[in-house]
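K.L.:
Each in structure tokens, the structures are laid out below.
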Structure P
Amino acid sequence: MDTPTVFEQIIAGDIPSHMVYESDTISAFLDANPLAVGHTLVVPHEPYERLTNVPETTRIDLWTTVHELLPAIESAVEADATTVGVNDGNEAGQEVPHVHVHIIPRFEDDNGSPIHAVVNQRPDLDQSELETIAETIRSWPITPV
């Protein structure tokens with residue numbers, strides 16, 4: 001990209017933020033337009049547009065950081081639970097073309113919805129269609145961890 005993403009600008013210090021974590025590859029900061037108190041974004045320093053573009057070592061750093069920050073964020077805001085999410089691609093609602101993980105603290109009385117509320121029209125699939133999809137996924141060359 002010719003123009004740095006807003007996240008690159010935050011990481012560079014060109015845009016003020018409330019940084020909560022920084023490493024050589026990952027930064028995390030409070031969302032400027034939070035969905036809940038403590039809403040945090042965890043981003044790789046490089047502006048990978050989609051999760052499939054993120055190299056393995058950075059993926060490990062990204063998800064390890066999410067794992068480590070989650071209890072710290074819950075504790076800081078006394079959250080009852082947390083929703084962790086990624087909008088991966090424009091059609092999924094990704095507004096900044098730079099991979100980022102949302103850590104959204106949840107509270108008993110927040111009137112929020114579960115992840116199943118993301119889509120308004122659910123598909124009506126029979127067992128045969130489910131098995132075809134499952135078989136297609138199973139045939140993909142996935143390397144076990």
Structure Q
Amino acid sequence: MLYEAVFWRATVNKPTFEEGLAYPEISKALADWGERDGDTAVVATINSIPVGASWYRFWTDDNFIIGYIDEATPILVIGVHCDYRHQGIGKQMIEWLTDHASKHAVQEISLSVSKDNYAINLYKQQGFQEYADKGDAFTMVRKI
């Protein structure tokens with residue numbers, strides 16, 4: 001689902017699945033998943049088939065990905081398979097993650113979104129606000 005999140009645009013120049021996940025920033029996002037305190041994920045399924053996933057992870061000042069604000073703010077990543085978008089799956093996953101975060105003393109969650117990504121509307125509906133303009137993307141934050 002990380003591949004779906006990063007390569008969401010329909011384009012003929014999209015890398016293969018293996019090539020895309022080998023990009024340094026992408027492989028970094030999943031490195032040692034589940035071994036760090038606070039790694040939290042949810043997977044959406046339909047008839048036992050995974051159709052989406054979302055997660056958040058804490059980063060440090062010395063080790064972070066795009067969307068980073070500070071060590072107390074985890075970064076949310078979300079991906080829904082293109083065949084299942086616009087069906088409320090992303091909304092449900094964000095709601096689950098923010099509810100889980102609230103029960104674990106997380107004060108806010110950040111994310112990065114391209115300015116031309118239609119999912120920006122979903123993030124705004126879910127309470128995320130623009131925090132920093134990064135040129136072609138926004139870092140957005142939601143208070144919990």
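K.L.:
Please state which of the structures P, Q yields 0.30 when FRET efficiency 1/(1 + (r/R0)^6) of positions 32 and 136 (r between Cβ atoms, R0 = 25 Å, to 0.05) is computed from it. Write out the running numbers ahead of the final one.
P.N.:
Values: P: 0.05; Q: 0.30.
For FRET efficiency 1/(1 + (r/R0)^6) of positions 32 and 136 (r between Cβ atoms, R0 = 25 Å, to 0.05), the value 0.30 is produced by structure Q.
K.L.:
Let me ask you something else. Can you spot which of P, Q the value 1.6 was calculated from, given it is distance in nm of label points 7 Å out along Cα→Cβ at positions 64 and 128? Show your work: numbers first, answer last.
P.N.:
Details: P: 4.8; Q: 1.6.
Structure Q accounts for this read-out.
K.L.:
Check the numbers for Cα Rg over 2.2 N^0.38 Å across P, Q and tell me which is largest.
P.N.:
Values: P: 1.18; Q: 0.99.
Greatest value across P, Q: structure P.
Each value in this text was obtained by applying a stated rule to the coordinates, not by laboratory testing. This is a predicted model, so every value here is computed, not measured. Cβ atoms are built from the backbone, for glycine too; each structure is taken alone.
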